[in-house]
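The structures considered in this document are given below.
Taken together, the values in this text are just the output of simple stated rules run on the coordinates, not laboratory data. The structure presented is a predicted model; accordingly, all values stated were derived computationally and were not measured. Cβ atoms are built from the backbone, for glycine too; each structure is taken alone.
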Structure I
Amino acid sequence: MTLNIRIIAPDKIVWDAKAEEIILPSSTGQLGILTGHIPLLTALDIGVMRVRVKKEWKPVILLGGFAEIKDNDITILVNGAEEINEINLDETKIKLEEATKVLEEAKTSKEKIEATQILRKAKARLQAAIINSN
């Protein structure tokens, strides 16, 4: 059996395919889903979702949202998502360093919150780049 996975962002359908397994970045930690999983609704954090399709793992960056699991159908509603086909590991490391500097230099609460979000996205991209390079 397979899982039917659909990722929906505000501007497009990011993913609509079948897979054998999925690992979600839930707000309480990594959440693995196989066929036959009990019904579940969970909040998602900024992070890397990993999908196993034909024995190959594919990373997708999720920018927060919710996932509903029911009858081997997984519907994921996200604020944004990025499929990773090719990503430059060195460039990603530089972006992470830049995001870290922005957070260190943030002065107001608003600047700190925005910088933290940028840093979390940069960390997710680096994680996806590492997964994609293996």
Structure II
Amino acid sequence: MKLHHVKSPSQLCSVDINNQNFVSANEHDFEQFSSVAYINATENLLTLEAFRKFPGLRELELSLNGLRNLKIHAEDFPHLEILDLSYNNLSPEDVQALGVLPHLKVLHLTANGLSSLPLDLASPER
């Protein structure tokens, strides 16, 4: 908030924490950031799940975070439309887990070492 000179969490619309070497995030207060629609968290060691508490999040860049073994539910990202998971360690099962996101329109998976994709990318949550 200091970086963007805002007084209230609801005034913040985008977050750039690119290349900060973050390894964890405290999700407790993220719901207060109701206007955040875009987050760039590339080049850290964060999980996808750490960002599920941003209620208005529409675009998330999480390339170069060493992601694998995704555990998400449809209600975690109700408005997410664009997701960049390039340069991580995702498996076909991780890609299939993303199929539960109800509004996902664009998914970047460059350089994850995937040799195949699941036949049904939008399978129901198990």
Winner on distance in nm of label points 7 Å out along Cα→Cβ at positions 40 and 104 once structures I, II are ranked, highest first: I
Rg and Dmax of the Cα atoms in Å, for residues 48-95 alone from the coordinates reads 10.4, 28; which among I, II: II
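Hey, P(r) over Cα pairs in 5 Å bins from 0, in percent derived from one of I, II reads 2, 11, 19, 21, 19, 13, 7, 5, 2, 0, 0; which structure?
Details: I: 2, 11, 19, 21, 19, 13, 7, 5, 2, 0, 0; II: 2, 11, 21, 25, 21, 11, 6, 2, 1, 0.
For P(r) over Cα pairs in 5 Å bins from 0, in percent, the value 2, 11, 19, 21, 19, 13, 7, 5, 2, 0, 0 is produced by structure I.
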Structure from which 22 was derived, relative contact order in percent (Cα under 8 Å, 6 or more apart), options I, II: I
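If helix-only ellipticity at 222 nm (-39500 (n - 2.57) for each DSSP H run of 4 or more, over all residues; to 500) is calculated from each of I, II, which structure is the one that comes out at -11000? Each step should come with its number before you reach the end.
Values: I: -11000; II: -1000.
Label of the source structure: I.
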